[in-house]
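What follows is calculated from the coordinates using simple rules that are stated; it is not laboratory data. Just so it is clear, the structure is predicted and the values come from calculations on it, not from any experiment. Cβ atoms are built from the backbone, for glycine too; each structure is taken alone.
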Structure P
């Protein structure tokens with residue numbers, strides 16, 4: 001264990017202390033761009049702007065031993081995009097904020113195995129490429145769901161059983177809290193293809209919620225989240241950096257505002273935090289009232305992904321982008337999914 005921790009910290013020091021040096025040494029690689037697409041939205045994704053679609057959501061069923069899928073007809077239509085782009089991967093994301101019954105399912109051997117087998121059934125029935133687990137969060141009842149101190153260990157057993165049932169040729173991923181607090185990655189990363197870090201919702205205004213670096217206007221940042229995951233036992237090449245297609249306000253503006261609805265005006269002006277490398281809307285007194293991402297800040301995050309050796313980018317969610325697709329386009333171009341114009 002000490003050897004693994006030392007190795008991870010050594011890699012962290014080499015990559016994050018001098019990002020430009022890592023960028024020069026990093027070999028050419030294929031990055032992933034993971035797009036969460038929701039069951040309740042109607043927009044159909046451009047299948048050439050991402051490598052993976054995580055369909056949101058499936059849930060642990062009421063008997064704690066299987067999967068219930070929201071709007072299965074829409075999932076079928078999303079999977080049909082694979083006929084247009086055969087290289088596209090489509091996965092079912094099980095969970096989401098407020099999605100419960102994980103704790104009861106994972107605590108029981110028979111229920112856990114039955115759940116894994118039902119995941120495989122869904123994969124085969126819909127022609128999926130794998131399963132993404134979005135249990136927010138093991139051992140925590142903050143989302144109003146049941147929890148137990150045993151969730152951490154039972155989560156490891158769930159990942160083990162899912163990998164055994166899905167096999168090695170199907171994908172198994174998960175969504176992780178920004179600072180890796182809830183999961184024993186040293187025990188379960190062996191079962192995972194990659195980890196999607198939810199590097200957003202790290203604060204509300206007057207702080208940024210998804211800044212790249214720490215500043216006086218942050219409570220958490222992408223760089224810190226990546227460091228936390230490496231220290232928690234996730235190999236850097238399995239880490240995917242999450243980005244929001246929405247802004248977060250506080251008392252002056254709504255808590256959640258889709259990127260397509262964000263605009264400056266007489267009351268608010270767009271500002272740039274040079275330290276955090278993040279944009280925001282400020283009121284007439286200069287107070288941060290909405291933190292969000294733009295093509296500029298996402299380009300800088302893509303530079304960080306390349307320099308640090310991460311696996312790629314993820315975003316929530318596709319429908320938040322504007323009509324011209326500015327955010328998804330810049331990510332696809334920067335990550336090499338499509339050629340830059």
Structure Q
């Protein structure tokens with residue numbers, strides 16, 4: 001009885017702190033890093049679609065105190081980020097688009113310093129991002145970030161653009177505690193998530209979880225892992241790519257668990273070696289293969305570096321249906 005009560009108390013605390021459902025959000029790198037977002041902080045309401053000024057998103061993001069940022073109920077339209085990214089200078093916030101129908105377009109929401117940490121972004125749509133930019137960019141020492149229940153479309157019109165770009169610049173190694181969950185990446189995106197480092201021969205401390213996402217007809221990078229980073233990909237639905245599903249190279253370590261791979265176009269599901277430098281390890285277990293994909297594996301994934309225990313669901317048609325129904329912005 002004491003054990004049960006303790007478990008129920010932990011579940012209550014987790015839901016109050018994160019604002020997320022325990023049933024849908026088991027352990028991952030963001031949770032293990034102690035993410036809380038803006039819980040307990042000041043409430044900010046975005047009342048208009050202006051780029052700056054009172055009631056704008058930029059104004060709320062530039063505030064330094066812990067905060068929960070929401071949108072005026074029913075607010076509808078395009079919030080365009082013009083030339084010059086929307087740089088996140090202060091973390092400790094939750095940005096929640098529930099109750100509005102706002103699409104963020106233009107340049108990137110850009111997180112590029114250790115101050116950009118303890119951030120939750122959820123229930124938002126990102127579309128028509130500027131060519132060669134990512135809708136969400138995480139670089140340098142930004143850390144402890146959760147992107148949840150977001151929709152991404154037409155976010156990679158340039159060769160280097162991705163809906164989400166996570167990148168260590170040379171000599172940097174501060175990115176960790178990142179989770180991408182319950183997001184819908186859909187056409188006309190060409191790519192989805194790029195994770196990597198310019199230091200291709202160095203192991204990094206970058207740790208990223210991707211779970212319950214729907215990579216829906218995207219050419220490649222579902223995700224692409226590069227440059228000595230470690231990524232756990234589990235309980236995702238990856239469908240109908242044309243180039244490759246998951247890519248890994250340059251000392252990356254990737255663990256694919258209980259995902260659904262469905263494709264009739266291309267035989268590659270996970271690419272163990274992509275480019276001139278091999279991945280360190282790509283391991284796959286419990287995945288559900290529909291159609292002709294082949295999962296290529298290599299090496300042994302360092303499971304001792306997982307700082308949490310994921311509650312894995314069986315990869316089957318029921319999980320596929322649940323992800324299709326639940327992924328993306330409401």
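If helix-only ellipticity at 222 nm (-39500 (n - 2.57) for each DSSP H run of 4 or more, over all residues; to 500) comes out at -9500 when worked out from the coordinates, which of P, Q was used? Please list the in-between numbers first.
Working: P: -9500; Q: -3000.
So the calculation was done on P.
Compute volume of the Cα convex hull per residue in Å³, for residues 115-298 alone for each of P, Q and report the one that scores greatest.
Details: P: 140; Q: 94.
Ranking P, Q on volume of the Cα convex hull per residue in Å³, for residues 115-298 alone, first place is P.
Consider the structures P, Q: one of them gives 12 for relative contact order in percent (Cα under 8 Å, 6 or more apart) as calculated from the coordinates. Say which.
Label of the source structure: Q.
Of the structures labelled P, Q, one was used to calculate distance in nm of label points 7 Å out along Cα→Cβ at positions 203 and 219, giving 3.4. Name it.
On the way: P: 0.8; Q: 3.4.
Label of the originating structure: Q.
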